[in-house]
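Take a look at these structures.
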Structure I
């Protein structure tokens, strides 16, 4: 069922233009269908704020559970933002106080840009921990994306992320290693996921924390895991929400950093993302760029349109299937009252009944 456009957030119009089903609130009121309220704690920087909204809204809206989805974006004010970014969140986002007062059925927490080796030194740490603490007691399930996964592992389990020798960047093949968990029910046992990070939580750290790994990659490590109780926290290390062009945008940004002198080396290609033909086009662009830069003449334009037409998306269907399963489980066990996480009779320490099976 569709997402309900319950505010004037521009993302709703953008998704309509893309062909997504967005329901007007007046029509929603005339449908005898249960509501599910999903929070989106969006901690991404200004440049990625709206794109991240669209990516997660799209995945939630493509779930085919019999429910109306109300997605509530919010952020933490301690994150540094431009005047424009601050105005955007103040106009279109709810506050955590509003979210806490009305309740949620599920919560998604995005990644964020970091500047400190220790996440506890980041300005968003204390407000993020406040949200996580509240959600664990009051929300049926919380899905943590990338940096949020690292933060929760540090906060709840004392497992600090490990710095990688180099950036893990590209699209990687993953294997489902627990085929009985309902989150991966009817999901391809081999599937791709984009990654883009300098740090990781290792498989050994997930195991030491008593968490359950559902999918991992020999090259990229753990992608999907769940909390000790099998459901109340879902952990992503990859970025299955990424658009087809997301890694291209990141690559272009790194090229521009090289042009501006912000990085000394020319960026490598994201792994397993560009075809050999595309790499040849980009190698030719690199040659022309370096030549023009040395000659002090006008730099060639980055061939973004040409490249974007040649990209393939090999991860979205599986991402949609996992979110669909997640929403379906939430629908089955959440309380009809938004302020209560579980329906009567559900054991919060074993909401799926998997510990006793």
Structure II
């Protein structure tokens, strides 16, 4: 049975907690979560011409101040492999892992519908590269156990467990007893996995790749899984895949971001124009502050370099995010004018 190993042990991904940041507070961990990151296709030749630090020109100060920066890694780092027969397949030359380093991105989800676009060898290549660069990851692996194990790490005496799951097609990408791939959150797996670490770490972060592209309202199953994860012990739920913003829900005093939107994503679309960074301050006992930072990710305007929105445009995005979050929260205001979440 695919579930039996969960009763006993998850092997840990344990890296040294040497995260380089300018966060001067020795008692708090600053965590920034971003949306989908895809460095393939249109953006690759730009990076090769202008350098690995090109995408984060306008976010360098913001990201360098964080201890943890998270994004969903939507394409593997690989120089070979055979493409899977589907409409859109992506891969990124291995040297461009340095783009992540330039943006201080040190935690990624591999649980998505593109990480196996060039097969298990390219997934293995990606995992090895991330390990070499000491970038935390979860959500996919060369066998079922590795696909489902979390990243466990400690920063400034605060211990985290990070899980990542994919609920998007193709189903062929989901790891099974006989094949590697991405982690699908069967309900027993979700319960056993999160519950196991509930009293072993200070915070549990869960990333889900889910929902329908370009839709602003979460599906019923998204809400069900997010609620279950929190009931089992998760503290923060981070959603990806729709490429646009979906609402934020406060559930049992925990935060669910159903979709963060795009981050640096290799496409041009006027529909995927705004997104957010989620900026959090963790202390040993509580999450001190949670703030949304609106971004312009319309590549017709920013050309793969996200920019922080200010003034009227910032106000507009915060108002829009409150609007699409309204029904999820019983018509209560959950975001103030400065972007801080109201718990």
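All of the numbers you see were taken from the coordinates with simple rules; none came from a lab. These numbers come from a predicted model, not from an experiment. Cβ atoms are built from the backbone, for glycine too; each structure is taken alone.
Figure out for me which of the structures I, II the number 18.4, 55 belongs to, where Rg and Dmax of the Cα atoms in Å was derived from the coordinates.
Details: I: 20.8, 73; II: 18.4, 55.
The read-out was computed on structure II.
Starting from the value 2.6: which structure in I, II was distance in nm of label points 7 Å out along Cα→Cβ at positions 113 and 233 calculated from? Walk me through the numbers before you get to the answer.
Numbers: I: 2.6; II: 3.2.
Structure of origin is I.
Consider the structures I, II: one of them gives 3.1 for distance in nm of label points 7 Å out along Cα→Cβ at positions 81 and 321 as calculated from the coordinates. Say which.
Values: I: 3.7; II: 3.1.
Derived from II, not from the others.
If helix-only ellipticity at 222 nm (-39500 (n - 2.57) for each DSSP H run of 4 or more, over all residues; to 500) is computed to be -11500, which of I, II is the source? List each step's numbers first, then the result.
Numbers: I: -11500; II: -6500.
The value was obtained from structure I.
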